[in-house]
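Just below sit the structures, each encoded as structure tokens.
Quick note: the coordinates plus some simple rules give every number you see, no bench work behind them. Worth saying up front: this structure is predicted, and the values here are computed from it rather than measured. Cβ atoms are built from the backbone, for glycine too; each structure is taken alone.
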Structure 1
Amino acid sequence: MMPNTKHMVEMYKEHHQRVFDKHGETPKGVDWGDRRHDHILRLDRMLSVAQTFPCNATQFSLLDVGCGYGSLYDRALELEVPIEYTGIELVDDMLTHVRTDKPEANWITGDVLTHTFVDPFDYVITNGTLTQKLELTIPEMEEYSKTMIKRMFSLCRKGVAFNLMSSHVNFMVPNLYYTNPLEVIAWCMSEVSPKIRVDHAYPLFEYTVYLYR
């Protein structure tokens, strides 16, 4: 792990605790804005890591890193995706209701970089955790995101998915982390896996990367 990871994790935890306290179990409560359509669009991109989504008759296991209040699992149930779901989240308050309402899923309070998992998962995804840099410098966020991606890939049997803000925009917000897709693709192919798929076509200022074994 990189030296400042613990500080970064605490920063993210405090930020998302404040946002959740203010907005609750809504897309705004996980700092994604208040447009439900955009939120669903991102969730569907995450679920499509399995490629046969949504008509997949074979159950697969999935780890949702930074799962929030479990909206990805809700979406999977809505689409009848046969999923063995585990969510891990830094902010314990986000998991209060889902632990009671959906006990069939596995809900973990913790940090994916340090938590010990008994078995790997078919797929590992993270939705939004690598788009917000808060007060981190760009080099710090770059190292943190690379550490996260490598950790996620080490936990998967088949593949991972994550989204990043695209540098191909006409404005930038200081607290967000923008990346050049070509540079990310080159790094992923060199350092993680050459089996890559990138979706930069949906109408948001971001893109989703899929890496497979």
Structure 2
Amino acid sequence: MAKSIILLSGGLDSLVSLGLLKEKYNIETALTFGYGQKALDNELKAAEMICNYYNLRHKVIKLDWLRSITHTALVSDVAIPVGIQKTSDSVWVPNRNGLFLNIAASFADAENYDYIIIGANKEEAETFPDNTKEFIERINLEFEYSTKKHPKVLAPLINYDKNDIVKKALDNSIPLEFVRSCYQGVEKHCGKCESCTRLKNALIANNDDKYIKLLFEVQ
């Protein structure tokens, strides 16, 4: 039987990707990456709860050297931008998705995984080039040469925006109470950074007051 590994940040997109594909693609292992991001502790807690819920093996990959070459707001004292804007320069981590997928491909090669799941989506593809269909196609081509297993990268949300993704979660009873999408290291979602703003707007569009109250600081 085919089996899969997933990149799991604990955020909306990776959680929903997991919930949608867990059974069909036999997802067994989740990888969470630490590269000095401000939200790391919260992301690790979220990912651990998600893995416990879905009964996955959870591997945390430390990439301390990546922090040393990252100079954006996610890891530095620079303030994280607020609202939805073209923030790729402000929160860009060098070759992040390329690096994460290559590490997952090493696991796939060593442990015989057929698929690698990533939460890339249409909305964030407008800001981040490593969330695009073209990127997924190119890295799949790379793995035809760089691995013996030739794992295929799947991005089940690639044609969806955040409103669609939240709707998918609600329609499929995916536990959004575990989500951690905020760029900040605060107790609850700040509601102001780009990631929070996208999530909150999508919850509002889906008329979901329950998760807004649960996940966000009272404004």
**Q.** Entry that produces 0.95 once FRET efficiency 1/(1 + (r/R0)^6) of positions 89 and 145 (r between Cβ atoms, R0 = 30 Å, to 0.05) is calculated, selected from 1, 2
**A.** 1
Q: Match the computed value 2.3 of distance in nm of label points 7 Å out along Cα→Cβ at positions 41 and 169 to one of the structures 1, 2, and report its label.
A: 2
Q: Consider the structures 1, 2: one of them gives -13000 for helix-only ellipticity at 222 nm (-39500 (n - 2.57) for each DSSP H run of 4 or more, over all residues; to 500) as calculated from the coordinates. Say which.
A: 2
Q. Comparing relative contact order in percent (Cα under 8 Å, 6 or more apart) across 1, 2, which is largest?
A. 2
(Q) Quick check on the output: 0.5 is distance in nm of label points 7 Å out along Cα→Cβ at positions 81 and 161, derived from one of 1, 2. Which one produced it? (A) 1
